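Student: Given below, in the form of structure tokens, are the structures.
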Structure I
């Protein structure tokens, strides 16, 4: 019989996360749970800001890596040094309610993740745009709803269910056995790890306890982050055998054909421009849920698409050049 899930090692990987680390650790060390039955481990992944100093002000175990090695390596280090066999990974921008560990114990199940509140209700800006995008990508499982209750993420619904390891419960052995072979910083770790895990055991997504994700809202924060997400998306979905590999090839082929035809006859270029505008208008209409959203999507979509697409292009160029 498996050992009950009653003691937890909470692992917080951080690289230059001083903006939210203090609030994150306050929520974690203040859990309404017997203190002797959980620990908090902060793995400082070569931060150059005040992350280590902030962590030192809390009753946590601080592990400092000499250089930035990426989230995969930071989490593995934390998992190997954990005192307890049940691990709770919590990203620095994730702020859980103080009843999180109590809710995990009540389920007596791993692997699991709580529903996350990742939208602050803002009617404008990038926060609203990404909320609208998630509503389309993950319907009907998004937005999170307490009324929906707990549900299972399986191989069948894996691509349609919202998921991530921002707050994730897993046994040490299961976690270490599910790590990708390539542990570089442009490796899509979340999706690969969760796909490996769900192939062996369904993941429980549970409600009833709030876990808040602190959103990036300014263009100066959102666009660089979106650029970095481009290679991560491409690493999993656009490689040969990936879900969108065929579509990706078709897009490049289509763009090449349009460029060739436009050189041969400018009318083809004008037609392509018209179709592009029509597709953009269709995307704005598709993502919008109310009239004010039209402005939000129309402004944010080009910027986000450019940042994301440039990140993917960088990934593709590096692959062509054989860069690691």
Structure II
């Protein structure tokens, strides 16, 4: 739907078009403005640095911005526009201008016919970014974290269309990702955090998280998919203890996983087999440390007595 209305300072005739973005319907028109007429949104949902060498090369190759910024009349500064979507494009255009590329000073914008509410502004930005590949790659956790800071947990979950529990998980993944500080590609931290948080919550206690992050930052774990090995390591007490030690890693911990006792082989004493395997897996250094321990010797006497009684019961007369 397109309508016309009276002139403005940018054009003699404005052609409005209707644009539906999720539950929000906007009436917008397109024009070109000076960089200085556009103001970044201080409550931008995207966090992190916005300078992008690749985007700057694209702007130069296209001789300007290919996609216009979505802006609105600034709620506090007459004659200015507030960015709804396009903060990175504006930032990198300004960088080029500051380097003397004045031809990029005028930028294309799509202007709404009114100033949006904070809720509408966030919903529109999220709807636009959900259509882009970056959303699944790294943005959803970051945006969830930022929204909680801006509007609180309940409103953030409502805007994202998820439950508060799902929101909390996204926030936790983002917070964990910030602790992976030694990766070659910092943006891969989200992938590492997602893999780690994919481990059962019951097994993923703080000491395990700390150990994983330490070993990743020390480059002793170099593939995020290897964290899936924790799903078999952590349920085993011996393997888990070894992994948490300073010398332990994923591969050496896997070697200490006890064979699972089969309970479907018709043997009524499969627990006994598991107990024997557990005793076999006790490190020799640990046995040396227990040498002369009266409480351990007492338990061994009890076990020996029990095994004699069991053997006697099983021997045919």
Structure III
């Protein structure tokens, strides 16, 4: 980055972070050669969030780095309060950088008397005062339409692609763990020049257990499962076992968001997965670390998007790989 561009970034752009993922915010700042804006995010005695932006942000282009990962409610409230504080501090533009968008799994009314939390959270972020949103690998693509402000949707595809290419795996087949992930799997297969397979999971009857059908040739192949998030890990581990039973020689998994709740880590540790490759959109606690879990950083992808948004440049080059 040219010195003049760095000077412009330092004077006009501000990066602010809550407590959700400070290491990722620091990595983004290092990539952009700008300091992290000083802010205080604490709690009052009764538990309410107390926040203050300690630097002048009047007239600045501010990017708030705050995934709404567990503890989801705390991190979401921090994001909303921070946006409100920046709006009242006369920031010129506020972009909510939400690498992991929580409450995304309830994205439609699929049964009576249930909420659509993905839309509710979108309304809250907009009402708080965000001017645009930057996020990565949404659980469902239609969530982009829930916002009435501009939203840029990035993909971790290039980060995973580079890692898989460096491993020089032989006879690779990209596998979707369910029918809903076919589009993502097809994009990975295209970029990797690999085959494509799908794990079709269904119940033989209301009483019978789930059975797996593998659509595609995996015998003697190295399989790479791809998904947007791993929560308890049951579906992913079951899919890996089904692939091994079908004759796969090795099974890897590329999953963007490592929620890893409940028994997920234990399941991964005892599974037949060679590696679970995740990103740092969610910080991985020390107790969740395991030799099988590899963490890749998305800081450079996010920093490039931030720089392009700041300079009013197109960011489509960052997600052209998702075309199928």
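Student: If relative contact order in percent (Cα under 8 Å, 6 or more apart) computes to 19, which of I, II, III did it come from?
Tutor: Corresponding structure: I.
Student: Kindly point out which one of I, II, III the value 0.25 was derived from, the read-out being FRET efficiency 1/(1 + (r/R0)^6) of positions 79 and 255 (r between Cβ atoms, R0 = 35 Å, to 0.05).
Tutor: Going label by label, the one that fits is I.
Student: Let me ask something else. The value -13500 for helix-only ellipticity at 222 nm (-39500 (n - 2.57) for each DSSP H run of 4 or more, over all residues; to 500) was derived from one model only; which of I, II, III is it?
Tutor: Value -13500 for helix-only ellipticity at 222 nm (-39500 (n - 2.57) for each DSSP H run of 4 or more, over all residues; to 500) corresponds to II out of I, II, III.
Every number here is computed from the coordinates shown, using simple stated rules; none is lab data. Remember, predicted model here, so these are calculated numbers, not experimental data. Cβ atoms are built from the backbone, for glycine too; each structure is taken alone.
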